[in-house]
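Peer 1: Take a look at these structures.
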Structure I
Amino acid sequence: MRNRIRDIRRARGLTLSQVAARCQPPTTAQTVGRLETGMRTLSLEWMNRIAAALEVEPRILLSDVDSSVPQVIARLSERGIETLATPFDAVIDQGVDALVLEIGESCGEYRAGDRLWLRRIAPGEEARHVNRDALVPLPGAEFAFGRLFIRDGSRIGLLPPQSGQSQIVIDDPPWIAVAHMLVRMV
């Protein structure tokens, strides 16, 4: 059975071992890996255990696994609208390690319902992405979000999108994902 365990685990910045340790009772990274790939059956009991470890509703592990992909059907240019002879899937390049942040309430320049697509950057690329919004994992499956600026060495700083909040300084984050695309429902 296909599931979204791997996608959710990676979006939360967790390793197989971390998810295994958070299960009640704890399990092994190998077992979590087998559940992710479908090599082991995702029973209702396992679904509940993994969902609790990932801090999501169990139904999320199975939602949208068979959804159809939106199609690009036309292109707008200076000459006007052009119908494409062959529509193609509207997906981000598979080489991009994409994450999506859903905006629940209007905050700074973001509106409720926006979806901000982010991509992980390689270590050492932080300077190229200064003044871009970024998502950074924190211990305990938490995240920090804000405008990226460099402090010193391995420390980075984020300016939260809400006014009046203090900057967040993170020492040696495991990864940084920067804003790549904004999807706004109108």
Structure II
Amino acid sequence: MFPAYIENPVNYRFEGQDAGEKILLLLRAHPITNLKWIIPAILLILVPFFIPATFSLVNFDLPEIPQAFAIVFLIINYLLVLTTVFEGFLFWYFNVYIVTDKNIIDVDFHSILFKNIDVAPLRNIEDTSSSMGGILNSIFHFGHVFIQTAGTSRNIDFIDVPKPHAVADFILDEAHKLYGS
């Protein structure tokens, strides 16, 4: 439904795309990284079911709590769940890494009100490296790609992307095509 690794995507555009500029690779963080917000959301959903058991352990009688307080607590709890899920999904979905035939673009979505876009021309790419460390990274095959650029361009990091070694090689191959080597 929402892939994290798309080669030659069709019907995708980005802000600032030049006429004739073709997207070669579209990346997001690996879907398994969403567990950072999915697990807390599930635990928050389950909190109201465990509160009566916890109160009975400390000999606190629940009928003493007014019904209005219980309803307010449930509303606040589920609004917190909704906020956690909404923010987690937006953060994952809008943090994208794009490789075009001209540039490398790193879109960092920090919140609804702030995003940061780094663009490095392919001609400025000097070196790429990739790393995978940890059990989850090895099992699900995701990691980081570090792109070193020349001149005043900032170095770009692709965080938690699928197939990091293939991505690093792909970027370096595209940069070499521009150099004619």
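Just so you know, all these numbers are worked out from the coordinates, no wet-lab data involved. Keep in mind it's a predicted model, so treat the numbers as computed, not measured. Cβ atoms are built from the backbone, for glycine too; each structure is taken alone.
Peer 1: For helix-only ellipticity at 222 nm (-39500 (n - 2.57) for each DSSP H run of 4 or more, over all residues; to 500), the calculated result is -13500, so let me know which of I, II that is.
Peer 2: It traces back to II.
Peer 1: Suppose distance in nm of label points 7 Å out along Cα→Cβ at positions 26 and 162 works out to 3.5; of I, II, which structure was it derived from?
Peer 2: Corresponding structure: I.
Peer 1: Could I ask something else about it? Have a look at I, II and say which one yields 78, 35, 31 for Cα extents along the principal axes in Å, as calculated.
Peer 2: Only one of I, II returns 78, 35, 31 for Cα extents along the principal axes in Å, namely II.
Peer 1: Which structure, out of I, II, was mean count of other Cβ atoms within 10 Å over residues 122-129 calculated from, if the result is 11.6?
Peer 2: It must be structure I, since only it matches.
Peer 1: Given 12.7, 49 as the derived value for Rg and Dmax of the Cα atoms in Å, for residues 2-73 alone, which of the supplied structures I, II does it correspond to?
Peer 2: Traced to structure I.
Peer 1: When you work out relative contact order in percent (Cα under 8 Å, 6 or more apart) for each of the structures I, II, which one comes out largest?
Peer 2: That would be structure II.
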